[in-house]
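Chemist: Presented below are the structures under discussion, each in the form of structure tokens.
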Structure 1
Amino acid sequence: MSNVINLLIAGLATGAIYALIALGFTLLWQTSQTINFAQGEFVMLPAFFALAALNLNAPLWVALLLGLGASLLVLGALFKWIIVDPMLRHGVLPLAICTMGLSIFLKESVKEGYSAEAWSFPSFLPSGDIPVLGTQISVQSVSLFVFALAAVYLLQVFLNGTSTGRQMQATAQNSSVARLLGIPVQRMILYTFLINATLVALASFLISPVYLAKFSAGETLGLAAFIAAIVGGFNQIRGAIAGGLLLGIVDNFAAAYVSTQYRGAVPLFLLIAVILFRPQGLFGRVEERTV
């Protein structure tokens, strides 16, 4: 029983990170029909932005703020202006291929320009263990889960409770009608890219103390978040959250009770099952389009 509780807590913590990254996938798709296959590298990069500041003897909170600022500029605004805007007019497929190339470029750039080694990353969350139901629960895992869910909750409050958030939702639902209503569609799309940059930076700062900062970290995180978004429903925010949490739990239990060697195959089986029996995802909606 104690092992099950520990696996569940660890799975929820990992799943909350997957949910943050999957949220970015979903938001970009809803507002601009952008599928970013470099999303995993976007999670890897902010940790190295912060490490660069730490190497200059900056305090941790300053390094995190500088890492967030660099992420907003590079992974948010510049990504949209330099890559997405020019490529999207040629269609979704060329943009998807371009982001695949960007993924390789970012990974190899960090490997050659910074280091191929894994680097320890300081955590701003409390550590230690607390006794719960006769077992020791990691405070860091609980804090990570709570912090990630708090970020998701604040995003939901912003989207549903502010004028800008509602305009962003209107843009996601129908950009042509939103433009007729006087909503600055391009500005709302830019906000979405900035929110995605914030989410991946937060995920990077939360997960790097656990799995270290390394150039290859984005491979696993990007694939897991993409699967989570599809499993939950690529066109629903709640689907991304549910898919991330579900995948985190399944991944941890598979490693414990199936095999650590084949744990990566279990999420793929889950993905195949969802595609076969519920293509729109567990919480997604069917979209009808005229051709």
Structure 2
Amino acid sequence: MNLAESKKRENRMISIFEQIFEVKRADIDQLKKSLPLDELKKMAQDRPPCRDFKGALTGRECAVIAEVKFRSPSKGLLRAGLDPAVVAEIYERNGAAAISVLTDRPFFGGEKFYLNVIRRTVGLPVLRKDFIIDSWQVYESRMLGADAILLIVGMLEDRQLREYLDLAGTLGLAALVEVHDHEELERAVRANAGIIGINNRNLKNFITDLNTTLELVSSIPGDRFVVTESGIRSREDVQRMMSAGITAFLIGETLMTAPDIGLKLRQLLGKEDAVS
């Protein structure tokens, strides 16, 4: 890809990212009208206690947060014809530590009800992966059955990041705080994020580079838990990250596009001989 093509792709992806934000903002504004915050808070309070997301990841040599993801803006349709609950069962049976669930419909083909369905199906903690840009969504995540939420630093102001982290903690939700570069990492650390996800995918051009994690991990305080996200395609990739002290991996496309999802997960975990 030459420079002109790369720039054209980057501009197109920036446009998609801006479009995601605009669509999400409009969707939230509409949802607030149909479900007022006071009512949503009461519904969130009635949910069972959250499962321990961070606890499920710690103490393992290799912990995989396996993602239920049917499409992406950059790759299009990843998988069709599979029940999300069936995918989650495959993940649990083959050694996943937690499940990540895309709930954005327009761009990722997700559905919010997947969260509750999957949580009822498996005993693993469930992460809601979406574009959270309003405190209303934090309460909504708890109501939908999430045990953890994703907070993308690049989409939030410092004030919002701290507010949503505090609110998540109050509600019993864990928060995976996603960063892409040194500036975002510094902001996450200042906000006292306990679980920091390093996304190897550049959101401007959607190109993945595992060196992103390797470049940032040494700047993360030792009392924070680190997850590497995106671009993990093989056991060799996993071992490369493990050699840098990384023990937790969020993996989606590699699993969802594999002919045998369970086998691929076992291979990534280094457990090919495990029972399918």
Structure 3
Amino acid sequence: MQATNTVCLGLYEKALPAQLDWAQRLDIASELGFQFMEISIDEQPERQQRLDWDRQQRLALLNARFDSGIALPSMCLSAHRRYPFGSSDAATRQQARTLMDKALNFAVDIGIRNIQLAGYDVYYESSDRHTRERFMEGMQWAVALAAKAQVMLSVEIMDTPFMNSISKWREFARQIASPWFTVYPDIGNLSAWGNDVAYELEQGIDQITAIHLKDTLPVAPGAAGMFRDVPFGSGCVDFAHTFSVLNRLKYRGPFLLEMWARNDGEDKQHIAQAKHWIEQQMKMGGIAC
């Protein structure tokens, strides 16, 4: 077992080309020295179709997981961006519930313990108090289902104002009041919105189940910010300081390196370089790698 004072670092599925099969993805993660991968169920029908896999398809993923030695403890369920719980359309809200139900069943079969939910009330619609109320209703329903399945639901801090801080997540957490409803901060998103990152982490440290690592460009007057594909070290995130805060707060949960494949034939090299850079920042912050 890994020592408790060393980091558990995982790799986002989308850091690798989509055409790879799971055995290839997991073998690459192992080769690069990661401890786990995070599976993505996003807006693409091909990824959502995974939730309908039959017994043999699920067993194939489990076999690949065991053969590689790489765990699959978490799922990024971003498909709710297309089918949000806060939608004004009843059919869309029902699809949100269907996705959630399928995701929990899939998680139980595969051994996924943590489902990251996108903190959007709506994405392609206008947000208002009604979308917020419907989102809350959806979260209450989802958390009750997750509790029965013994799978954590962790809300990501996002790239829109609705859920762009841990403080905003806490407003929902106080009302839901469940140990199965936690928070999954994205350090890049937290930083881009100009939050006091140390303060925000302190606000949620007792309910942070995992942390996304990526760099971003800040939101500012006349600038919408940039929330993905920003090379590590070229954005606004002060990683060394953030890691020092997390070390002081005794955070011992997993970190997830969030990247997107460039499909230029050198994705492994890009990941290896980013991993090395992040590990250097961790050491500067007092976290052992």
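Chemist: Please state which of the structures 1, 2, 3 yields 2.9 when distance in nm of label points 7 Å out along Cα→Cβ at positions 68 and 100 is computed from it. Each step should come with its number before you reach the end.
Modeler: Numbers: 1: 3.5; 2: 1.5; 3: 2.9.
Only one of 1, 2, 3 returns 2.9 for distance in nm of label points 7 Å out along Cα→Cβ at positions 68 and 100, namely 3.
Chemist: Oh, and also: Suppose you compute mean count of other Cβ atoms within 10 Å over residues 28-35 for every structure in 1, 2, 3: which one lands on 11.6?
Modeler: Going through each structure in turn, the value belongs to 2.
Any read-out appearing in this document is the output of simple, stated calculations on the displayed coordinates, not a laboratory observation. Computed from a predicted structure; not experimentally measured. Cβ atoms are built from the backbone, for glycine too; each structure is taken alone.
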